[in-house]
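Visitor: Pasting the structures here.
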Structure 1
Amino acid sequence: MGVARLTKVSVISARSEYVDVAKTLAKFMDFHPLENAQPNFDPKVQELTVKAVRLFSQADQAVKDLGLKVEPGWMDQVFKGIKIERKSFDAAEWDELLRRVERELEPVVQEVRVQKGTLQKVVKDEVDSQTLRDALQLLSDFSVEIGGLRDLHRFKAALCTVPKTTVQELKNSLPEGIFVSQSLNQQDDIIFVAVRVEDAIKLDRALKALEVKPVSIPPSLSQNPAEAYKQLTKDLEALRARKAEVEAALAKISAASGDNLLAMRELSEVARDMLDEARVSGGMKRLATISGYIPAKKEEEFRSAFSRWMVYSEQMTHEKETEVPVLFENKKGVRLWQLVTAEQGIPGNEEVDPTPLVSFVFPIFFGLMFGDFGHGLIFTLFVLFVRQRVTGTKRQWANIFLITGVSSMVFGAIFGEFFGYSLYSALPVPPIAQYLNLDIINRSSSPPTPDISNFVKLMVISMMIGILHLVTGLGLSLYEALRAGEKVEVLVEKLPALTMYISGVGYGIAFIVAGFKFDVLSSTAPVPTLGIPNNVLGEVSLAVLIPSMLVLFVGKAVAVKLGKLEGTTVAGELSNGGLEVFERILQFLSNTISYVRLAVMLLVHAVLLLIIIGFFPLSDLALVPAWVIFNLMVLALEGLIVYVQDLRLHVYEFFTKFYFGNGKPFRRILPERPRIRINWL
């Protein structure tokens, strides 16, 4: 269900023709290369791979230098209108295709490299100038030539800025020195200090100990601090102007060649990845071979495409190989929901693909929790707007949310909800909820209040939906075990777990009908909907529940004793069995109660809208903007919460009963990419 049958194929060709095999594989695309193949590379394909790696490295670096986004995010596509333009490439050979990439890429990469190098130098010069300018800022009003200090022969001199609190300590450290000081500001003095040449080491040590740095101006600048400061200020202005000029040049390149550069990057990446897979060509000297998996229904197409060479095929079954990749195969309407299934992982080879069930149940759950015609309409219109502006996987998610939005409108019509008002008074539609007695808001009261009796009814309906959902999951677990031939697992775990849950639900209903008393056998009241006496339901439920729990408790221990189960002990399985029974009771109870959120979220939604109406009635036109803002806030917040709760019910309540999602995804050797399309001639 939802998973394609695969065929293992091998193509054998003369090594001189293996480049053509690689091109044909790219043209066929639906080929999953065999992993752990012998690492012997075909020289010609290896050469092409190296070239593709080099081109991708150049393109990727240019993309980074220009600050381009490889894939625009949701916000960029939806609100900035950034679109991905697809470019077609016609080629007869891989070498021809890579030469075209090289021709188109080289001038852009070279120009970006030059401008980026210039920018880096300008930025470095700017930082250096800014640092030196900041160092001279204190001396910007100190006009004296200090260059001659380096030319003294009999003395060692230094000009330093010294904190006033350190001046005396510096003088005490150099009693034989000559000091001339001048106040710079309230915190610092500028000091000229000179010592004899033989005392130069003392001067250096004293300055280092007191963390005083001498004023040093590069020879390229005026040795007058005030003049040097002015010169650096002018240099900074020139460097900033040059920086803006180079950044504008890079922005111009980005605008003119950005899309094409991204396409070149994607094309070289595709070539690199695909050729890297294809270069593994077996260990024979004169013959090249490559093996992998294809969809079984495309075997004839594959043989036709590779008719020039020898092709061997083998149908894959679970018994033959368990490491076979998994390829989803669902109808168009169901295919969207593979994204939700993939949140838990890809189905293993012996697992059932739950996508068809998800495609039916997920939108129903969403609509139940978010049943408001008005909010559903706004949500749907917004998703339609988003859908027109996004591509690829984002569009698939938009389609999913489009379906959930329509589901919200449908359930909003059923419940009669329209922005917290009665839909029946706003639109000429039949009062479905009144016919079904499912109004969650009592609008006859003033102010309107939740209808608790109908809410309780919705809680019961939610739990019944949850029971059906969980029984389906347990049933699928049993089906998977039967299909895999796990007879012991079926008899001691899968089947008793299913019967335990169904009979446990029956006993729970009898417990409630009996007035929440465990003595259900003494109650003869008819069970609502079922119409049978309560004690009969209790007897049948207990007759199934107790043996089911007993089998779960001792079943595996008995299997170990009979030699049907290895790798464990009787005592160990008895201990595990007791824990499993206890865990199953808690798990089934919590799982079932968890589905009450279907009704609770609907009630919360309705109550929030009643609060908004109470504070911001539409009768007061001045409050209409606030009403709109708070409705949009509820729409955004609850839409997210409902999606998370819907996903939780599937991933944590439903999938955990039968689905592990540990399959290996089918990886096409040349998958579809958003920016490029290769047309092989």
Structure 2
Amino acid sequence: MAIERRAANSDIPLSQIKIADDFWNRYRDLVGSVIIPYQWDVLNDALEGVETSHCIENFRIAAGRAEGSYYGMVFQDTDLAKWLEAVGFYLSASGRDEKLEALADEAIRLIGEAQQEDGYLDTYFTILEPEHRWQNLQEGHELYTAGHMIEAAVAYYEATGKEEFLKIVMRLADLLCRTFGTGEGQNHGYPGHPEVEAALVKLYRATGERRYLDLAKYFIDIRGVGENYFLKEQKGPKFKRIFPELAAFSPEYFQSHLPVREQKTAEGHAVRAGYLYSAMCDVAEEYEDPELLESCRTIWDNMVHRRMYVTGSIGSSGYLERFTTDYDLPSASNYSESCASIALAMFGKRMARVTGEAAYMDEVERALYNTVLAGIGMDGKHFFYVNPLEVWPAACMPETSMGHVKPKRQTWFGVACCPPNIARTLASVGQYMYFLTEKRLSINLYMSAKTELELAGIPAELEVETQMPWQGQVRICLRGKDGASLQAAADAGAEIALRLPWYAQNPVISVNGQKVDDQQIQAARSGKGYVVLKAEDESMVIDLCFDMPPMLIRANPQVRAAAGRVALMKGPLVYCLEQTDNGENLAQLVIDPEAEVKERFDPDLLGGTVVLEAAGWRCGNGISGTPGKGNALYYCRQDLPEKPERVTLTAVPYCFWGNRRPGEEMTVWIREAERM
């Protein structure tokens, strides 16, 4: 079956973006050398002392290559799918690699052998319960698994041009098109865990086959309409409970309480929600559906202005990984799954592209620089699933309300969705940097890179040099490629749009040495957040400079957990205190809000980082918890030391925490001295 190659709806292919950024490449350089090989070994159960995956073995059993029983979560297949997607992105961004492709091709052949004759692909149901296919969409994750397989195949196809994996998922997608829909005899359900919707849009964009887009729209349109499908499904003769903790069914948890166009708040499981909202935005874009887009906007506003952490994480409840209510953002017991921040970034990127509003990319940047990077250790082999804003290791005890919080990054997880999700995000971070239409290049994230593109039909080269996130200085050089003149693009009305980050103070822009009028910058600030510059010469050298001083950030007073506290930020980076720098019991520390926060670059710390230092106090010094004088549990005011100890608080980027002395105390929110 020949497949007509169709340009994907990515703004600039990853193969044309060569990132050479000191900050980001400390992680991205690990993708090919460490992360992908390490995760391959984990999936093959080849590492001692690392939690068993059995993922590859499940496929071998389903393919008839081995005997045995299924092991792992119902969605265990997705670990391999996300690994393959990371491989695809890596090959696109870094170049072809014969040895890595050989591994991937063998895995793809194994997947093809495990696929059933009708196109069905899910090792859990193939091995354990073939008679229960499609009988528990609420919990079975069949459509979720299909979605990750589809996304992986598209990424690998775009990187290599090889069709085998794409043909596998097209057979699977064709089965979905036959199985689900409004027709007689079709299943009228929808995914319990959204993911396949966005994947089907990608498959449509890669192949041009409209039926895949139509199925994505069906899943969006039918969700929450009429009698709740999941309640009805539970009454079926073949329904079998997989997750007992979900027996107390809540339609909000599955974002099925209302039709999506009527939903106003971010609800339920945070990852499911983020994937659903991303797909809603995709469908709104493809079908030019303003009502659906407005629903996305409303939900986004609720999520980021009432239910998101300062680190760009979402999902505050440690129970069922979900949103709760407005302003309920506990610091020590929150969940903030790494996958949820990735989903937020996916959603925000789509909203920024469709609306042209930079505010969405502000939050994408926040999530990427903070929670997403915090989810992986600087060695590429250790991971956080949960991302708290405050850690007291002794309290993170199993079988307690804090049991989900790990003070040390883990080598792997029984539910291992986060490590390969972080891998595919790091490999594809270039997709967040630019938007490109026929006549406009929008620069969203400032990373040093060289990029090839076409602007108004003219081949061009873009070079960005920056010291972000440490300094607010960016130089952008745009010129024609291979002798082409940018003047032709200028004559056609080409434009370059620069995002003004929310934290940028006193921005100054010059083009070929000529300063841009301040009124134009202010108009962008009060408008959509992009300064739009017209191409006017054969080449352009754009300098963007802005102040980026350390800031004290306070939460809305409704956020009880942060009342009377501040967080330190510099640019997009949230900072935290660690025990290594500040001693134990960080709760004793109080920052002086009147004192200047100083910054210094330490080239030897954490691969080179800016450290923030602030004056403050350590309160309660001299009170001991050891037997003897001063070991009472509670005190009267007169029993406290007369004067707190004056100290200097030292803060490092939150994304780097836990890389020096794993398992130590950490806090983002710092008590603030009262100003009366």
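Visitor: Of the structures labelled 1, 2, one was used to calculate Rg/Rh (Cα atoms, Kirkwood Rh), giving 0.97. Name it.
Guide: On the way: 1: 1.15; 2: 0.97.
Here the read-out was taken from 2.
Visitor: Compute distance in nm of label points 7 Å out along Cα→Cβ at positions 323 and 379 for each of 1, 2 and report the one that scores greatest. All intermediate terms of the calculation are to be shown ahead of the outcome.
Guide: Details: 1: 4.5; 2: 3.8.
Max of distance in nm of label points 7 Å out along Cα→Cβ at positions 323 and 379: 1.
Visitor: Right, here's the next one. Suppose distance in nm of label points 7 Å out along Cα→Cβ at positions 347 and 403 works out to 2.9; of 1, 2, which structure was it derived from? Don't skip to the answer; put the middle values down first.
Guide: Numbers: 1: 1.5; 2: 2.9.
This value belongs to structure 2.
Visitor: Taking 12 as the value of relative contact order in percent (Cα under 8 Å, 6 or more apart) derived from one of the structures shown (1, 2), identify that structure. Mind dumping the intermediate values first?
Guide: Values: 1: 22; 2: 12.
Computed on structure 2.
Visitor: Please compute Cα Rg over 2.2 N^0.38 Å, for residues 115-154 alone for structures 1, 2 and give me the label with the greatest value.
Guide: Working: 1: 1.76; 2: 1.14.
Of structures 1, 2, the maximum of Cα Rg over 2.2 N^0.38 Å, for residues 115-154 alone occurs in 1.
Visitor: A further question on this structure: For the read-out log10 I(q)/I(0) by the Debye sum over Cα atoms at q = 0.31 Å⁻¹, for residues 619-658 alone, a value of -1.11 was computed from one structure; give its label from 1, 2. Let's see the in-between values first.
Guide: On the way: 1: -0.91; 2: -1.11.
Clearly, the read-out refers to 2.
Visitor: Follow-up. Tell me which of 1, 2 gives -10000 when you compute helix-only ellipticity at 222 nm (-39500 (n - 2.57) for each DSSP H run of 4 or more, over all residues; to 500). Display every interim value, and only then the final one.
Guide: Working: 1: -19000; 2: -10000.
It must be structure 2, since only it matches.
Visitor: Here P(r) over Cα pairs in 5 Å bins from 0, in percent, for residues 211-274 alone has been calculated and equals 4, 13, 11, 11, 10, 9, 8, 7, 7, 8, 7, 4, 1, so which of 1, 2 was it run on? Numbers along the way, then the final one.
Guide: Details: 1: 4, 13, 11, 11, 10, 9, 8, 7, 7, 8, 7, 4, 1; 2: 4, 15, 22, 24, 20, 12, 3, 0.
Attributed to the structure labelled 1.
Visitor: Let me ask something else about it. Which one of 1, 2 has FRET efficiency 1/(1 + (r/R0)^6) of positions 219 and 419 (r between Cβ atoms, R0 = 35 Å, to 0.05), as calculated from the coordinates, equal to 0.00?
Guide: Values: 1: 0.00; 2: 0.80.
Structure 1 accounts for this read-out.
Visitor: Of structures 1, 2, which gives 4, 11, 13, 12, 10, 9, 9, 12, 13, 6, 1, 0 when P(r) over Cα pairs in 10 Å bins from 0, in percent, for residues 131-514 alone is computed from the coordinates?
Guide: Answer for the origin of the read-out: 1.
Where a number appears in this text, it was derived from the coordinates with a stated rule and is not lab data. The structure displayed is predicted, hence computed values, not measured ones. Cβ atoms are built from the backbone, for glycine too; each structure is taken alone.
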